[in-house]
Structure 1
């Protein structure tokens, strides 16, 4: 059996996207989205907000950089990626990001990028 690593998430950008070109000339667009969830407890309605870091690589990066901005809604289909590293002080760190394979721009927009 093969492993499965797939994510579908929709939320609003918490900041403007950041553009970067990595060593081999590949484009990278990074942004963060907030996902809002409401749920009911026995006493009241509660809200929960989660924040996710998104990476968009290659040809899909440019449209995201050109169109997306803070506050816009976006739908992302991708996979989880875990980075691990050690700081110069010897502390271990890790971060989980979503690597986008498909990005849809805002409600009502017909724009999307896939790869």
Structure 2
């Protein structure tokens, strides 16, 4: 089941207190970026975040679920109505997220 545009809009609205939150469509689902780092996915109308230590600490009881079959498990955020928690999560996670990989530049002929 693909994520609905309404769910995506709702999640992005919940995160509107943060600057530089973006999403990118990816095969009917969405990759979520915070300040140019991948922080999670929105898949099947679920918000899933990378299980970095800060996220695990703030969401100790969150279930681990893969965004799609064969993918690594991520933390399922069940309380997406809590804007304060979401903002705290994103800010706490940022320094623990890997830098975005730069695209290789192809040599010109």
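Values as computed for the structure displayed
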| quantity | calculated |
| --- | --- |
| Structure (1, 2) behind the derived value 21.5 of mean count of other Cβ atoms within 10 Å over residues 42-49 | 2 |
| Ranking 1, 2 by Kirkwood radius over Cα pairs in Å, for residues 2-65 alone, the structure that comes out highest | 1 |
| Origin of the value 3.3, where distance in nm of label points 7 Å out along Cα→Cβ at positions 34 and 58 was derived from one of 1, 2 | 1 |
| Per distance in nm of label points 7 Å out along Cα→Cβ at positions 10 and 26, the highest-valued of structures 1, 2 | 1 |
| Structure with the greatest value (metric distance in nm of label points 7 Å out along Cα→Cβ at positions 50 and 82, set 1, 2) | 2 |
| Identity of the structure behind 127 (criterion: volume of the Cα convex hull per residue in Å³, calculated), options 1, 2 | 2 |
| Entry that produces -1500 once helix-only ellipticity at 222 nm (-39500 (n - 2.57) for each DSSP H run of 4 or more, over all residues; to 500) is calculated, selected from 1, 2 | 1 |
| Source structure (of 1, 2) for mean count of other Cβ atoms within 10 Å over residues 18-25, computed value 9.1 | 1 |
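Every read-out reported here was derived from the displayed coordinates using simple, explicitly stated rules and does not represent laboratory data. As the structure is a computational prediction, the values presented were derived from the model and not from experiment. Cβ atoms are built from the backbone, for glycine too; each structure is taken alone.
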